[in-house]
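In what follows, structures are represented as C-alpha cells.
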Structure I
Amino acid sequence: MARVSRRFLEDSSSGATTMAFAQLASEAKRKPVIDLTLGQPDVTPPQTLVELLATEARGVGASRYPPPQGLAEYREAVASYMRDFYGVDAEPERVVALAGAKPGIAAAIYSVCDHGDAMLVLTPHFYAYVNAARMLGVKPVMARLRWDGGRLFIDEDEVKKAFEEHKPCLVIVNTPHNPTGLHLDRETLKLIGDLASEHNTLVLSDEVYSWLVFRGEHVPLLRLLGEERVIHLESFSKTLAIPGWRVGFLYAPREVVKATVFFNSNVYTGIPRFIQLAVAKYITAYREDMVEYVERVRKLYGRRARVFTEALSQLEDLIDVYEPAAGFFLFPRVERLIEKLGVGSAERLVELMAREVGVLAVPGTVFGEEWRGYIRVSLTAPESRLREAAARIGELATRGA
C-alpha cells in the first residue's frame, strides 16, 4: 500500500465535500434520482458563447501555454466588466485569471497568510475555505452567522472577539451566501470591513453568486471597502452556466497579484487560452446578450426558489424553511425530521433520503460541524422535480425509517 501523508489523512477525515454525497445515487432504490447536491447549473450556456469557444479553439496558438496571470485580452475584458457593473475603477494589472474560484481561495490564503496564522471564516461556510486553509497550514477560526426572516447577519461581539484574540491574516466573506441562499446587507459588510481595517486584515470577498440575486441588492465589497482592503473573487461558472470550463478571476492589491501569479505558475500555469479569449469577447462585444441571458436565468432560479420553499413549507411540522434571496440553495432546518425518523444526524438523514426515496442532498455538517441539524438542497432542477423532491421527503417522513 502506498504511503500517504499524515497531513492528508488528518485533513480528509474532517474535510467532507459536496461531491461525496452525489455518489449516494448508486444506493437509491427509487428512480429516477433527484440530485440536489451540487451547485451545478442545469441550464445550457449562452449559445453565442459556445460558438465563440469553438472558434477560438480552432485559432492559431490556441494550444499554447497561457501566461500565469492570464491573457491581456481577458484581463482587460474583466476590468471593463468590473468598471461597468460594479462601479470600481478596475485596472487590468490587478486581474488574475483563475481556473474557477477554488484556486483563488488557496492562492489568496497562500498570498497573505503564514504557516500557523489564523484565518477568520463566517460559518456556515463553503467547505473549500477550511480545507484550503488546513492544506496550507493555516488555522480556521469560526464566527457564526445568524439569519432571521430572510436576513443574514453576524454577532458583532463574537466577530470582534475573534479579531482581538486570533489576529487573523484574512477574513473570508461570501455574499450572496452558500449554503443559506441569503446575502449580507450593506451595514453588516461595512462593520466587517471596519474591523478588518482596524486590525490590518484583508478581506477575501467570494462573490460567485453576485448575479443571482432575487430579492434585495448585491453590494460589491470593492465598492464599499476600497481596492486596497479587498481581494475580490468571482467565477463565471454560475453566471454563464459553464462550471466545467473552469474560468474565473481574482482582483486584488498588487502585492497579492504577484503572489497569486507565483502560485498559479507553480501549480497549474493557467487556464486555456481559447477559454479566456471566448469569455473575454462574450463579456465585452456581446454584453447585451450576456445581460439578457443572466436576467432570464436569475428569474428562473427565483421562481424555483419560491416553488421549492412553498413545497417544503407543507412539511412545516418537521422542516423549518425560508425563501432564499439569491444563489442556488436552500438550507432548511431538519432537526424534527431527524428526530421523527430516529436517524440521529443529518448525515444519516441524507443517506436515508438517497436510499429510500432517491432524493440527494448535502448534510449541514459539510458547512461546519455545528450545522448538524440542517441540510442543503439546490435549485438546479426543474420546478416539477423540486415539487417531487419535497413530496418524496414528505413520503419518507410518513413512512418512517
Structure II
Amino acid sequence: MMRVLQMASPLWLCFCLTITAAITRAQNTTDPAEARVINAMFSQWGIPESSVTAMGWNISGELCSGAAVDNTNFDYHIYNPGIKCDCNFPNSTCHITHLNVFAMDAVGTIPEGLWTLTYLTSLSLVKNYLTGPLSPSIGNLTRMQYINISFNALSGQVPRELGQLTDLRHLKFGTNNFKGSLPSELGNLRRLERLWIISSGVGGDIPSTFANLQNLHLVGASDNGFTGRIPDFIGNWSQLVSLNFEGNSFEGSIPPTFSRLTSLQNLRISGLSNGTLDFIKDLKSLRVLMLRNNKLSGSIPNNIGEYTNLTYLDLSFNNLSGPIPRGLFNLSRLSFLSLGNNSLTGTLPDAKSTTLRNIDLSYNELSGTLPSWAIDPTLQLYVEIANIIKELN
C-alpha cells in the first residue's frame, strides 16, 4: 500500500498544482477603474458587446479573462477589438496593457479616461472617425511603447507631452488633421524606431532635437507642410532603412551626409531646388530610389550597375545630363525605370534585363534607333528619339 502511495505522489502533486493555478487564475480581477474606462469608452464609441464577445474576452463581466490573458496573438487586424492584460500584480490584480480598436467606426473624441490607463504599453485606434485634439494627458502613459492613431480626423497641435513617453518605439499618427510644427520634445524619444506621420497636417522645420533620434529605422513623413532645409543630422541616423519625404516644401538639396546611410533601402524625396546624385555613391543597399522633381543636375553615377538590390528607380523631372550607364539596364531585380524629362543623351543599349518591364525615357535628348528588345509586346516603353515619340505596350 505504501508503495502505491509513493508512486501516486508525483501525480497527486501535479494535480494539486494544476488546481491551485486554476483557482489563482479564477481570482484574477481587473482593476475596477480601468474596467470602467473601457466600458464607458466602448459605449461612447458605439462598439457592441457582441463584437467583444466574438474576440473571446468579456466586457460585461471580468475583462481580463479569456483571450485577454491567454496566448491569443495581439494582431490588431485580427484580434479586434481587443485588450491584453498583465495579472502579475499583488492581490491578483490585472492591469490592461494593450488596447486595439481597429476600423470599428468609432465616432467622436478620445475620452479623457483613456489617459488614466497608465499600464498601457500598446495603443491602436487606427481607421476610425475620431475627432478633436489629442490631449496633453497622453503624457501620463509613460510605459507606452507603441502608439498608432493613424487614419482618423484628429486636429489641433501635436502635444509636446508625447515627449514624456521615453520608452516609445513606434509613433504613428499619419492621415489626420493636425496643425503646427512637431514639438521639439519629441527629440526625447531616443528609443524611437518608427515614426509614421504621412499626411498628418504638421509642417514647419524639423526640430533640431531630432538629432537625438538615432535609433530610427523607418520615417514616413510625406505629404505634409515641412519647410526649410533637410537637416544634415539625418546622416547620423545610421540604422535608417526607409525615409519618405515626398510632397513637402523643403528647399535646397539632399545633404551630403546622406552618404553615410549605408543601410538605407527605401529613399523617396521630391520638390527640392538643386543637388546632385553624388551622395548615393555608397548606398548600395537601396531597393527603391525615388528622387523625381528635385532639379538634380550632373550625371547618373557610372557605377549604378553595382546597385544590385534596386527594384524601382525614378529620377524623372530633373536636370540630369550625359549618357545612361549601360549597367543600369542589366540590374537583375530592377522592374521599373523612370528617367523622363531630363537632358540625357546617347543611345539605348542592345540588351536589357528581362525583369525590367516598365521604362520611361521620354523627353530627353537620346539618339539612335530602338533596339530589338523594344518591340517586346509585354514591355511598357516610353521613349523619344529624333523628336519622334515611340510608345510600345
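Values quoted throughout were computed directly from the atomic coordinates according to the rules given, and no laboratory measurement underlies them. Quantities reported herein were computed from a predicted structural model and do not represent experimental measurements. Cβ atoms are built from the backbone, for glycine too; each structure is taken alone.
When semi-axes √(5λ) of the Cα gyration tensor in Å is calculated, the result is 33, 26, 21; to which of the structures I, II does this value belong?
The read-out comes from structure I.
If Cα Rg over 2.2 N^0.38 Å, for residues 149-284 alone is calculated from each of I, II, which structure is the one that comes out at 1.00? The structure behind it is II.
With relative contact order in percent (Cα under 8 Å, 6 or more apart) derived from the coordinates and found to be 6, which of I, II does the value describe? Working shown, then result.
Values: I: 25; II: 6.
Going label by label, the one that fits is II.
Which one of I, II has helix-only ellipticity at 222 nm (-39500 (n - 2.57) for each DSSP H run of 4 or more, over all residues; to 500), as calculated from the coordinates, equal to -13500? Answer by label: I. In this comparison of I, II, the computed figure 5.1 for distance in nm of label points 7 Å out along Cα→Cβ at positions 93 and 269 is attributed to II.
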